[in-house]
Structure P
Amino acid sequence: MTAGSRGGRDLDDLDRVFTALAHHSRRTILLVLHLRGGEMTSGEIAGRFDHSWPTITRHLGVLEQAGLVHVTLRGRERVYRLDPDPLFAVGVPWLDRFR
């Protein structure tokens, strides 16, 4: 299987999503976004944690890289919107292998 093959891309997607889920704070961010209607500003998200701003920014970047959140600018604010589709797209088929 080559790196450009569909299987290789699938594994890359799986790695990105599972890497994003590997840290408790990122899982918490996803859960908070879900419970708050799927959309929050970066300041609202950061306000729920005792982490420094660079740490929160890094976590949000990992989630964005995995496609689990999308960011838009509204004036000077960055608004993060939850997108659970990548989670289901890679997680469910991977878990189904163990049935």
Structure Q
Amino acid sequence: MAKITTEDVEYVAGLAQLILDDDAKQRLVKEMGDILSYMDKLSELNTDDVEPMMHVLDITNVYREDVVGKSLTREQTLKNAPKHDDEFFLVPRILDAD
């Protein structure tokens, strides 16, 4: 079993851009260690006769036919926009011009 350290938790938190206090780090050391222990226990199972699957149930997606329909006019599209100039949607600038 791999031993989880505080450094491991800090590394993962850094990847996730999380700031953790010391109590949270210690809690996660235990929780992540418990998860890896469980994974070790699962790896002991014999799965030679088990067919790989994505889901335990036979599930398939049901898609509707992709049909081109009538498009909205520009006036209909802009009718509910909070701000527009009769041609485009107007939104706040979020990037600098540079």
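When helix-only ellipticity at 222 nm (-39500 (n - 2.57) for each DSSP H run of 4 or more, over all residues; to 500) is computed for each of P, Q, the one that comes out at -12000 is Q.
When relative contact order in percent (Cα under 8 Å, 6 or more apart) is compared over structures P, Q, which one is greatest?
On the way: P: 29; Q: 19.
By relative contact order in percent (Cα under 8 Å, 6 or more apart), the leading structure of P, Q is P.
Between structures P, Q, the calculation of percent of Cα pairs over 18 Å apart yields its largest number for Q.
With FRET efficiency 1/(1 + (r/R0)^6) of positions 12 and 44 (r between Cβ atoms, R0 = 25 Å, to 0.05) computed over the structures P, Q, the top value is the one for Q, the highest of the group. With respect to FRET efficiency 1/(1 + (r/R0)^6) of positions 36 and 68 (r between Cβ atoms, R0 = 30 Å, to 0.05), the largest value across structures P, Q is given by P.
A short reminder: the numbers here are calculations on the coordinates, not readings from a lab. On a predicted model such as this, the values are computed, not experimentally measured, just so you know. Cβ atoms are built from the backbone, for glycine too; each structure is taken alone.
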